[in-house]
Structure 1
Amino acid sequence: MIYIVEDDANIRELESYALQSSGFSTACFENGESFFDACSTDLPELVLLDIMLPNEDGLSILKKMRSHPDLKQVPVIMVTAKTSELDKVKGLDSGADDYMTKPFGVMELISRVKALLRRAAPQKQDILSAGGVTVDDSKHLVTAGGKVRELTYKEYELLKFLMLNRGIVLSRDKIMERVWGFDYEGESRTVDMHIKTLRQKLGESGALIKTVRNVGYKFSD
């Protein structure tokens with residue numbers, strides 16, 4: 001999910017349409033307040049952040065992100081009409097990963113987003129371990145409480161996704177998107193059913209998968 005923080009409705013819609021046409025999911029916000037409200041329930045994969053915003057400018061929002069434990073690693077592309085080198089330096093020094101000056105082409109936007117997402121992608125981890133649960137991806141093996149646990153492919157992928165995002169609340173939609181794919185047409189109830197069986201198969205360690213009411217799930221050790 002890519003979050004767009006832009007107060008100009010036309011630019012916001014253009015950016016959103018371009019990204020969605022390239023297969024990305026987007027959510028749009030006019031100001032920092034609504035952006036941070038959304039981040040409290042679902043973290044973005046990348047943020048397009050305008051500098052000139054009402055009430056609180058983009059540089060201030062960026063500084064808050066970089067001091068927030070859940071947002072400090074989220075990639076940010078600053079977007080602004082300003083063209084001075086000083087403004088660009090301020091944005092990069094504040095923690096921006098890239099910088100685009102309006103007006104810009106749609107192809108350039110998509111190219112920069114894809115490039116930044118590639119750079120920000122976590123390195124493949126063969127072994128994940130937390131709270132007595134271990135996922136050995138090279139062997140496709142799961143142990144919990146010292147015992148090997150037999151999981152289905154989707155249960156395995158679900159557990160791995162939860163553990164890769166340990167401590168982060170993941171919405172049902174995000175889990176569906178990552179584990180079942182963008183084009184999956186099933187119900188979100190599918191996630192709940194798989195969580196239930198996964199907990200059972202993990203035994204006492206299943207309690208590490210926490211339900212966050214009205215939001216989703218998280219793995220907490």
Structure 2
Amino acid sequence: MAMTADGKIATANRAVHSFGSARDLEHLYELRATADAVMCGARTVEISQSILGTGGEKFRKLRLKKGLAAYNLRVLVSGSGSIDPAAEIFKKRFSPIIVLTTERASEKKLKLLRELADEVKVFGETEINFYAALHWLRAKWQVNRLLCEGGGELNDALFRAGLVDEINLTICPKIFGGRNAPTIAEGIGFPRLAMADKFELTAIIRKKVELFTVLSRVK
């Protein structure tokens with residue numbers, strides 16, 4: 001994730017979703033080149049018009065050098081099953097697309113998703129059971145390293161499930177402000193300080209005006 005100095009990942013109206021430097025974008029592709037799959041919330045993919053690709057031939061070769069498949073698996077998350085069928089990601093068929101959803105998704109929506117994606121899987125009644133979903137991704141699709149690119153509600157669900165091992169966080173010298181501007185972890189959150197998900201800073205590098213940090217889960 002990339003965030004502003006005041007902890008925002010987009011403006012309050014969600015109009016601004018990409019504000020990092022060219023180096024930050026390259027770093028994103030470098031991270032994708034280490035993962036078997038890239039996961040993202042449906043709304044985030046729609047707004048950003050992302051296809052969750054490798055980022056080009058340079059990074060595809062890097063994946064092959066690391067012993068990974070040429071292209072990462074693409075995982076979309078939508079508890080309601082609401083995904084725009086015209087989204088850019090469905091127009092590029094270079095790697096499988098998997099949709100994770102819940103029983104809240106109607107049969108009509110599931111039917112449409114099955115026409116768009118390579119596989120649609122239901123985990124949970126109202127909220128996705130990510131513990132079960134990630135086990136399934138490993139068993140069915142051989143996903144050993146999963147990169148999640150948000151948004152905030154998806155991140156929050158993973159934090160609450162205790163499934164985040166590492167955070168790669170770019171801090172950008174901008175201020176968005178706004179009480180409704182999203183942060184890296186939205187949604188339900190932790191009700192008490194004692195329950196907070198705990199990490200430690202394990203790396204920090206300054207590249208021009210940005211800080212590239214790595215936080216690892218406290219064991």
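Rule-based calculations on the coordinates, nothing more; no lab input. Remember, predicted model here, so these are calculated numbers, not experimental data. Cβ atoms are built from the backbone, for glycine too; each structure is taken alone.
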**Asked** A value of 26 was derived for relative contact order in percent (Cα under 8 Å, 6 or more apart); which structure in 1, 2 was it taken from?
**Response** 2
**Message:** Given a value of 23 for percent of Cα pairs over 34 Å apart, calculated from one of 1, 2, which structure does it belong to?
**Reply:** 1
**For 1.8 (distance in nm of label points 7 Å out along Cα→Cβ at positions 81 and 121, calculated) the corresponding structure among 1, 2** = 2
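Comparing 1, 2, where is FRET efficiency 1/(1 + (r/R0)^6) of positions 73 and 193 (r between Cβ atoms, R0 = 35 Å, to 0.05) highest?
Working: 1: 0.65; 2: 0.45.
Biggest value here belongs to 1.
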**Item:** For -7500 (helix-only ellipticity at 222 nm (-39500 (n - 2.57) for each DSSP H run of 4 or more, over all residues; to 500), calculated) the corresponding structure among 1, 2
**Value:** 2
